[in-house]
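Listed next: structures, encoded as structure tokens.
Read the figures in this text as sums done on the coordinates, not as results from a lab. Everything numeric here is computed off the predicted structure, so don't read it as measured data. Cβ atoms are built from the backbone, for glycine too; each structure is taken alone.
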Structure I
Amino acid sequence: MTEKNNPNSYTALDAAHHFHPYSNARRIENQGPMVIEKGKGIKVWDDQGNEYIEAMAGLWSVAVGFGDDRLVQAAKKQLETLPYYHSFTHKSHPSVAELSRKLTEIVGLDMTHAHYTNSGSEANDSTMKMIWYYNNALGRPKKKKIISRLKAYHGITIASGSLTGIPMMHNDFDLPLEQVLHTMCPHYWREKNDGETEEDFASRCAEELESLILKEGPETVAAFFGEPVMGAGGLIVPPRTYWKKIQDVCKKYDVLVVADEVINGFGRTGKPFACELYGIEPDFIILSKQITSNYIPMGVVLMTDKIYQTIADNTVKNNLYGSGFTSAGHPVACAVALENIRILEEDGLMERVSILEPIFQGRLKKLQDKELVGEARGVGLLGAVELVKDKETSEAFDPVGSAGPVLADIAHEEGLIIRAIGDVLAVCPPLIITESEINELFDRFESTLDKGLEAVK
């Protein structure tokens, strides 16, 4: 009896009762899900005993790998001491106070205060509310529009899903909200004009942003949200001068800058935070995922003192700041985050990325030679290949997104878990990965591309 046909198997139980996010429900019913039972280091095993390199670190997040005992013990100790408390109505607890200090210290950039949520989506959603609250406090009730980018990913709540610039996240959800606008995606390879240099392309991105602000009216545009390196929209690395040009436009029109470091943060790009890599001086920074290695859910909004002081003054008028989540700043999550950061620092994992980057990116760039690959791109321990129907013309598959899932399934057969983002295949391994494991990962990736050629051509 196959697992799918065994009514007591996890596969059958899941297919019968679990409605999955980001999945085709009918495919789950017909085929069942892949059931992952255990993990250690950079590898996971399914309920059939098959081994996989988890090349996506779960969902861009398991920095210290699976099965780290220090994080398990940190959670256990906190559970035994104070298993839950909140931050409402002037309450606090030791681990949230300690973590807040630690985050403001290691991020710098005049970030003085941390506000907690349970995810990156909630953090971006909360930041939108803070921005509206901030402008109301300043007597600017019209300055409420938010600009994000096409192919951006900032989450899936009504507000953060609106910031996300991916059509499938809007379809049949009545999104985006009318207060959210989208400007062009900084993907030079796909979006450049004939003969346009990377520098000229970056200038065009900034000019389009400025034109949008002027069209809407600067008095109505409150903030610009952006991932330093775009993740779930296709792993898009911007031109080097892109962020300086974007910031110059934002400063010109008093538009706040929100840096979404949910994927980029804690060493992923070769710097502790990608704001340093690109010279971004944001008003807000959004953190999640690698802050706890996703052992426990957590999201964080970091804000500058300028933002905090204005909001804080307004809480006096309103007698409180009327927003927050029951489990935000959870003691166990904070304890795990603190221990996770200690591991990153003590083991030098964030700095180690810059050492591994030439090896990782070198193997990634070699995939450019494969017939299916139009572009191989990445930074730090982030990488992706974009699949094309015709390598010479960069013609996309028709329909777009039809090839990526096929190759992701083939990768499973090769013992590799990667992420199909339409026809982009992304990799984002745990930061603990070794040189030999990088080579093993890309050996399996190459085999996937070779076998996938026949399947999609």
Structure II
Amino acid sequence: MPTVSPPTQQLTLRSTEERQTGSAPFESWGRYPTYSANVIPLHWQGDFSAIAPGLLNGALPVGMGRSYGDGCLLKDGNLLVTTQMNRLISFDPETGLLTAEAGITLAQILDFAVPRGFFLPVTPGTKYVTLGGAIANDVHGKNHHFAGTFGCHITQLELIRSDGTRKLCTPVENSDWYSATIGGLGLTGFISWATVRLRPIVSRKIEYEGIQFHGLDEFLDLTEQSKDVEFTMSWVDVTSTGRNFARGIFMQGDHSAKRDELTPSAKPKLIFPFEAPGFALNHLSVGLFNTAYFHKQIHKRVVGLQDYEPFFYPLDMVLHWNRMYGKRGLLQFQYVIPWEHAKEGTIAVLREVAQSGLASFLAVLKAFGDVPSPGMMSFPKPGITLALDFPIKPDKTFPLFHRLAEMTREFGGRLYPAKDAAMTASQFQAFYPQWEQFARYRDPLLCSSFWERVTQSS
């Protein structure tokens, strides 16, 4: 166990979305599916060991529930909510090593770290995920080609098994458990605390550049030209065809080297106020939005300084933005296709989406680098990754997702479990042939609806 900081340096942080104990419907961020579960908030590191022997119907540790599908759900089981286990244990400003309980959010880490001149080494597109969730899904960000996945920066973690066994896991101590737990979907045991190595910064600002492109060839050229820039990603218009097919905006940036005031972030004030009607996001409305978004950048290339909040977390500025997809919710689809088939595979997928009559409001295209992920079940590998989301239209969305998953398989790629609610068992087992090896490390008490779905006999 790491040394606890003196009381004067210790933080006790609370989530703004604490959940109550009891059986109730529980949904992921995609709002599909919704399952009833027994929700049990945990407060202390010893709580899991104390209650594990009495839990029936299995259990699953969950944080903010920002997985899009059923990776954070367990139908009729026990959801162990960790957001009240959010204490900072220690911080070394010389090394940037921060140790905290697994329920602390990345937002809470940033509130502490940024004023002290530090930042997350890797961050996903939302800061409202827990430290444990970031490890369990081995999240990635805009700098994968530079820094790899989040798990690359975890120096140690404590894993508590349901039989009470406690394992200190590092790249050298219990290294097999370390590898199984990073990207292990929260199934290897209960992560009580972890240490992450933060990186130093001198400013909140990002030196930003946005570049319009037309087609995959231009995107690939920009990717090659920007290999020395730390952060890169692209928005791509998946509604356009013809000469505008696969147009988009390539966004890149580095942390500013010019010293500036390091202030905490303001709390978001905007809230999506209602559930949008199901017809609001359709091919026409999304197409009009995409055209406007592409042309809002008047010049082909723009440069400037941008605060890190809109650069890394544009959607976090609007709370409950998932309501815009309506009551049925949304499905996310994200693949990585290796370089040897990345171009032809991405063109084929984009054409299939453009012809489907469905429209993705948020489409993100980027390249993964060759920094190896430490996790046995980690998603990223070198190639192109594309993330799409669609409002759920049962007769159209699920058939499209099945076709896209089969295309991904044909091109040698795989899908991201954290964003999945639709892939079949046969698809998952083809994408992750190491799943049976991983299953040997699964805690017998822990399960998820995702795991039940994708490990059944196909």
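Quick notes on this one:
- Entry that produces 0.95 once FRET efficiency 1/(1 + (r/R0)^6) of positions 30 and 166 (r between Cβ atoms, R0 = 41 Å, to 0.05) is calculated, selected from I, II: I
- Entry that produces -13000 once helix-only ellipticity at 222 nm (-39500 (n - 2.57) for each DSSP H run of 4 or more, over all residues; to 500) is calculated, selected from I, II: I
- FRET efficiency 1/(1 + (r/R0)^6) of positions 334 and 366 (r between Cβ atoms, R0 = 30 Å, to 0.05) from the coordinates reads 0.10; which among I, II: I
- With distance in nm of label points 7 Å out along Cα→Cβ at positions 206 and 222 derived as 2.6, matching label from I, II: I
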